[in-house]
Structure 1
Amino acid sequence: MEAGARPSVEVRLASPRGFCAGVDRAIQMVERAIAKYGAPIYVRHEIVHNRTVVERLAALGAVFIEDVADCPSDRPLVFSAHGAPKAAFGEAAARGIFTLDATCPLVSKVHNEAEQHQVAGRHVIVIGHAGHPEVIGLLGRLPPGAMSLIQTVQDACGFMWDPSKPLAFVTQTTLSVDEAAEIMGVLKARFPDIAAPAKEDICYATTNRQQAVKQMAQGCDLVLVVGSKTSSNSLRLVEVAARWGAKDARLIDGADDIDWAWFKDKAVVGLTSGASSPESLVEKVLEALGARYDLLVREVAHVRETLTFKLPRVLAE
């Protein structure tokens, strides 16, 4: 390398990445609610798990709360994309609060599946992560005791159930596709008559983003995933990158979180973002890389996404 020359780095840019249809719809709902009803608009939980998005919406007039009791009865309340227990909707209705439900339609599909299994007399296993808002909302759709949470293959191996009693399973939409498949395989082997979803519960965006990372990870010295630590789908992308051949994988909120020591002797870097991360954050990471290295950017494309979800009529007008 000539004196003063900058080192070169190949950047493999995963596609698809970033916002999914459910996230885009939820953000639009908050923006349009503020425009239509004025600030403040209250939102139960972060509308999506991304700090940049939440801070921007807060600046526009969104107030993020965890308890419906903290919403004044005369202001609109938006339920986040992750869904919520029935009790939260019931509390809002009892207080006469006008609500807007931004639950991702694919999460709502899983809720409906669980409710149909209960009607059919089946006990429902939820494959997911304890404490995640989506799982909390899902477990809160049915009465206590109607569902059991399984998080790992070990949980699935140890789950005790009378095989003569009907059983079904549903899954969180943002799981690792590979790990979920292992758990489902154990359940199906142990309980051959278990009712499974007609179509996989893990959402298309989670699957597509993981597949894109699988395609680019092998040969990467480092993979950067732009996403928040509270974002399940972003955390899964880090795990998938490491599992599929990346020598190192890191989760960052944005360019300011990059530790440039990670780049020592790194020639090939993968870059992607979780389903709740705006593309502007990826662009800023590329700008930061371009300020230090000569970049060769190559897109690794899996599929092109075209799905969109309609806004509620009250906001679409």
Structure 2
Amino acid sequence: MNNQCNINTLSAEKNHQWDRFVKEHGHGSFFHLSGWKTVIEKTFNHDCYYLYSKQQDEITGILPLVEVKSALFGHALISTPFCVYGGAIAKDDEVLRALEQKACELAEQLNVDYLELRYKTQQNSSLLLKQAHSTFGCEIANTPEDILKNIRKKQRAVVRHSLKNELTCEITQDKSSLDDFYHLLSTSYRNLGTPIFCKSYFKNLMDVFAGDIDITIIAGKDNKPSSAVMNFYYNDQVLPYYGGGNDDARYLKSADFMYYQVLCHANEKGYTWFDFGRSKNDSGPYKYKKNWGMEPQPLFYYYHLVKAESLPNLSPNNPKYKYFIRMWQKLPLRISQFLGPFLSKYLG
């Protein structure tokens, strides 16, 4: 390690400098921002280790890390849980490798099962690589008509159908929208057999990233909300990140209408890139996003095993979770909303 690579732990007074480095770095992302440390600590009480390197008084690299410890799901050090991208970003490869080495040392000190670094791009790393997910995205065209034209023909027909269904769209930063959003999201999570986060998590996101998050809510002609999504805005990008819907969404095509509206709204606000997020390879969401005409780009997740003897597999496709998923899908919604937060905080 270069002796000039001085690695420190983030303190609040350095948040602005950290975020400036992230936003100016080509591989920086919304999920590298320091606000996640506040959200995760406040919501889940996980220990955060936000490492940065500096030369003189300038930040030269950053690596956000969160310790997630559960008797049921294991003990890990992750960059970053609840986020699809993470890992170190730095001014050069030497600093990046130094941060990785520091993360491995920290993982050993904490005696975790494994260290996980979620990179969007391939790394020159000696760590173990797992590629089970891909990300999707596209340039945002300049007009609603061109946005529609850029959607693959079959999916375009579905969006056109949705435009005839007398749906309404509200895009708001008002936290009063959280109730409708949370109801729709928790309905989807329950139907998928996935524990939902506590509502305070989403409130904390909106508080910490005020101005950079909004919620899109789609309702039918009866004014009943059908689909909703929480959107993140970062540099030139919009990321529709947490989305869900009720039983009416399928025949109303409200999710298709919703994502088209997010594209159009982002274009109006001057954003140029639509990040459709991560999906498990060959899953239903993976195929849905391909239908929009976006080509999958593989994600590169790197691991350092400490106590674990093999790479982790917390995927819903893991056979050992099938009984749990089937049971969860049968829960009344209110019960799933009550129990979900006790489990989801460990499913990063």
Structure 3
Amino acid sequence: MAASDALHGLDVTQLTNPAKPLRVLIAAPRGFCAGVDRAIQIVELALERFGAPVYVRHEIVHNRFVVERLRDMGAVFVDELDEVPDDRPVVFSAHGVPKAIPAAAQDRGLTYVDATCPLVSKVHRQAERLIEEGRHILFIGHAGHPEVIGTFGQVPAGSMTLIESVADVAEARVPESATLAFLTQTTLSVDDTAAIVDALKARFPEIRAPRSEDICYATSNRQAAVKAIAGECERMLVIGAPNSSNSLRLAEVAERMGVPARLIERAADIDWEWLGEPRTLGLTAGASAPELLVREVLDALRARFDVTEEIADHSPERMTFKLPRELVA
């Protein structure tokens, strides 16, 4: 057969560099949770109500894209309250703040709006009640995380002990004859936390558990969604910031199930050499990452692969939180 006959009828892309097929399993739920959505709306409404600039103490949520978008709208992000002028409003981040921060704002006569996630506020209230009962709290969380700092700031110094691992349980020093309780950060690994809780109960059989799960619904659901698709995936991309606890946990979940995973902030962060040419790729996003970034990553994948998208819906979410009265009145 002549070469010209063999080539007859073939699409020209098949003769050059045909795109390899790629099935992208998109986890659901993913991306924004109700607390993050509420916090962002609070900054937007504060800008409408008070005009720019509106100051925000710390990142409103852990996502650079979100922060830069709000900065372009007139939000000014600062590390400390003393950077806020006397005549401008300030918003406190979704992660929560120590009691001393709103107290200092009141002393200065500042207008402030608290964007703390209601599920974090629930943990704050539990901590206060437990201390009022005379208990010492073992708090499961990550040192230095804003949520941990904010929760410790709700109670007197020395009344809580931080537990980061199972090893910490064995080494924890608690006051003699103290009655104990435990609470947790809302954005932890479900599996790691369960192991730590088991260790706490083994060492301290009388320790009081929270009335309900402290790890928030969004964190649990996103980890479960990753588990649901990991068995079919050769690689996993997690969209989220490197300082986002819940996003980091999603990558960990995939890795523990034997799926190589990478945390990326945007499509430009994709390591194409690492990605290779998988047949099935998992894709998810942390609770602070907007859906726009998911679409951006899918567009980047389409530029290199013949992509087929599948939404792997695990558990629909219908949670909503009320906005502060001062912004919607």
Calculated from one of 1, 2, 3, distance in nm of label points 7 Å out along Cα→Cβ at positions 126 and 206 reads 4.8, and the structure in question is 2
Output 20.2 (mean count of other Cβ atoms within 10 Å over residues 102-109, calculated) maps, among 1, 2, 3, to structure 1
Given 10.7 as the derived value for mean projected area of the Cα convex hull in nm², for residues 150-301 alone, which of the supplied structures 1, 2, 3 does it correspond to? 3
Comparison of 1, 2, 3 - label where distance in nm of label points 7 Å out along Cα→Cβ at positions 94 and 182 is highest: 2
Could you figure out which one of 1, 2, 3 the value 22, 17, 11 for semi-axes √(5λ) of the Cα gyration tensor in Å, for residues 110-197 alone was computed from? 3
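Each reported figure results from applying straightforward, stated rules to the coordinates on display, with no laboratory input. The structure displayed is predicted, hence computed values, not measured ones. Cβ atoms are built from the backbone, for glycine too; each structure is taken alone.
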